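These are the structures in question, set out in turn.
FYI, it's all coordinate maths here, none of it is from the lab. What you are looking at is a predicted structure, and each value in this text was computed from that prediction instead of being measured. Cβ atoms are built from the backbone, for glycine too; each structure is taken alone.
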Structure 1
Amino acid sequence: MRYSPTLLVTLPLLLGCAARKPAPALPAAARPRVVLVSIDGLWARDLQRAESSGARLPVFDSLRRAGAFAEGVLGSFPSVTYPSHTTMITGLPPARHGVYANRIFMLPTDTVERSYSERAQYRARTLFDAAHAAGLKVAGVFWPVTAHDPSIDYNIPDAWDQTGKLTQNAALRSLGTPWLLDSLGAPAEGQPDDSLRVEWAAAIVRRWKPDLVALHFIDLDGAKHDNGIWGDSVIAALRLIDRRLGFFLAAVRASEPQRPTTLIVTSDHGFLGYRRQFRPGVLLVRAGLVTLDSTGRAVAWSAGVIAHGGSAVFIPRDSSDRSLAARIRAAIPDSLIGPGRPIRAVLPRDTIAALGGDPRALWAIDVNEGFYSVGGYREPFMRERVGGGHGQDPRRPELFAFFLTTGPGITPGSVRPLMRQTEIAGIIAGALGIRFPP
């Protein structure tokens, strides 16, 4: 992909920071357009870290000079992909939009693991719904939890066949806009990477000129999970993203050079490294809250856990049983809490509520750097494993997400203070000139 970063400076970009009344119909070339790009796992300070490492990112550097760069974004709890992306397009925390995690809470006796993927799985109106209702065309490329979303005209969702029988490319033809991948000449089988996703997004912009485009980059998150939060593989992933972002933005500009366009580049969460994984479900077994048979399968339970890597939440079977809160807390030994230990803090229900987290949870644990929680209920409790992860309390600076926007209404090279992920939907609605109460 060839791209000159100087093209970015000439992009006609416009930012509106508050929702306003819908404007009268405008010619297509004059209607505002929004391009929303999410780079999964991009930490608020990754660009500074790259600069300190001597890594050149010309497209990002050009965007920073042309626009406003936030000190960070206070994200969702847990700080994982699907709740965070749903917050971006609803303006609501997980407790209100209903996507509480990446994975749906499994009963300890259940052997089938499922992830959130369907638009019908959450209960809030979205920015996509509002744009569609206003007569605007919407495109989404690998935006999470948008399978079968009727408000996205050109939809390639971040979804897959959860039975494992189909490759992702094969499954996407039924999960998104049915005719779209064939129209783009996509392979019938296989798993797409960021390179293919960007090609699809660029082709959609060139051919159909949508008013709102949401594109989700994924490969940086994978590099950090596999290799830790910084190193040669992460730098290489950032350089690839920089080039792919440049390719995509060149397509945006070429499609309608004079159209006023808002560009937002953001992310869902930061990252922390770990050296050990632990299984909080084992604590429930040890406390008698989960019973396993001789094969390790749960045959009875009073409470369950869903591990988010950097955190975990404990959910009662019977929410009316007032004794369970005390029993779950007693199952978490104080010997596991504190510096150098797996647990940084135990969060009670009112703190979870204040963070907008899962309303079913009685307790949550926030995990210390160096440790990572995983699912399951069988021993061993702890194992050695090196990698990078997220899911912790989003108030921790290492978990702050990224935000950058450019446009004539923005002072070039300016810095805005720490913002909230719930603000993003309102910013986009304002730029589009549509009603969307956060």
Structure 2
Amino acid sequence: MIRGRIAIVALLTGLNFLNFIDRAVIAAVLAPMKHDLGLSNFEAGLLNSAFLIGYFATCPLFGFRADKATRKGLITLGVLIWSAATVASGLATGFWMLLAARVVVGVGEASFAVLAPTIIDDVTPPERKGSALSTFYLAIPLGYALGYILGGAIAKNWEAMVGPGVLTGWRGAFLVVGGPGVVLALTCLLIAEPKRKLADAKAKLVDGLREIGEIPLFRRAVYGYIVFTASVAGFSYWATDFLLGQFPGKLDVETANRWFGLVLIAGGAIGTYIGGQLANRALRREAVAADEPHDTLANKRAINGLLKICGVGMAIAAPLAAVGFLVPGPAAFFALAFLIDIGLFMSTSPIAAACLRSVPAERRASAMAATIFAIHLFGDLWSAAALGVLLDVFEPRVAMLALPIAFAGSSYLWWPRKREAASQVPEARVHAQT
């Protein structure tokens, strides 16, 4: 059995790494895939929507089920499903078959994305939660980056590696990244889950969602997260396609993905680390205990501190992105993208901690599920396709300016409200007197 906190975090982080490699590969091979299958930008964007339909539609079911029972079996099943469906994506013969495969990938990834953070939260003491979650979410920039790098390299060099006539390069990329998940999935069955308070087995899904939906801090965290997810999804999905269109003589599919991936590794890792350390500080400053009730003054202040970190990161990213889509050469774009990624990934650990800490302990899996459901239904389910429409209608540099506007919007939604701070003063005095 796997019992140690470090071992559990390492295993789940490794699987998250594979998770985001898969998500990035489709963006890395978008240009050759569109050409091979004759897809419009709108149809290419719908492939991302298909993944998200499977993803967000099943999140509440996994979360509700996990609040009542063990989680490792659901995680194992999910990883096996997404790995097999990724391989099927590379074997698709047309748009509709590829669309169906991406839906199934989303179903598999849903169980892991909902449940893994809750296990990490359970096994980690409060003063280490920011670091543990930042380690787990470090797999996002690293996985995305390697997905871009691998996808671009395989798409260009597949025939040289396996010989002519054995599929095409973009198909080979899906086959390569789909296999490892099957091996790692079975190791999840060895996790010794920590004891926790379980929700009533007879409780209804709608009652649990209503309970967490009535918590103001949880709602504000999710509202900002929706806009963040929509904008980041559009950026990550269309960035390399944008670069290939703007700088055709300076970049090819391999170099565009390699440099975008390397910048993402550097900026994303730095941003995730900074966000995790600031999250640790926010929780330590308020002396939040492991079993701290979600509605205490200390916990509310800690959550506001976490959301402010997210707001600062997006405030950094917004103006830099506006400039980045207008620069005349790829070197300037990549330099700005490095700084943009730092700002974007400052949010990954704090927002997860905020969503988990703002609800009762027995509702955390449901809260994570509801969060994922909301950010995908109202966020990136439609954003890649919508940006594809803008790219079909407007000049690409103009269309991409929709992203920094959205970055600024998420910063505004996350920023602490003066009325919330004012409402906490009387409560603080009451606590002091007692």
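The value 0.90 for FRET efficiency 1/(1 + (r/R0)^6) of positions 54 and 118 (r between Cβ atoms, R0 = 30 Å, to 0.05) was derived from one model only; which of 1, 2 is it? Going through each structure in turn, the value belongs to 2.
Taking 33 as the value of relative contact order in percent (Cα under 8 Å, 6 or more apart) derived from one of the structures shown (1, 2), identify that structure. Corresponding structure: 1.
When distance in nm of label points 7 Å out along Cα→Cβ at positions 390 and 406 is computed for each of 1, 2, the one that comes out at 2.3 is 1.
From which structure (1, 2) was helix-only ellipticity at 222 nm (-39500 (n - 2.57) for each DSSP H run of 4 or more, over all residues; to 500) calculated, if the value obtained is -8000? Computing helix-only ellipticity at 222 nm (-39500 (n - 2.57) for each DSSP H run of 4 or more, over all residues; to 500) on every structure in 1, 2 gives -8000 only for 1. Computing mean count of other Cβ atoms within 10 Å over residues 30-37 across structures 1, 2 gives 18.8 for structure 2.
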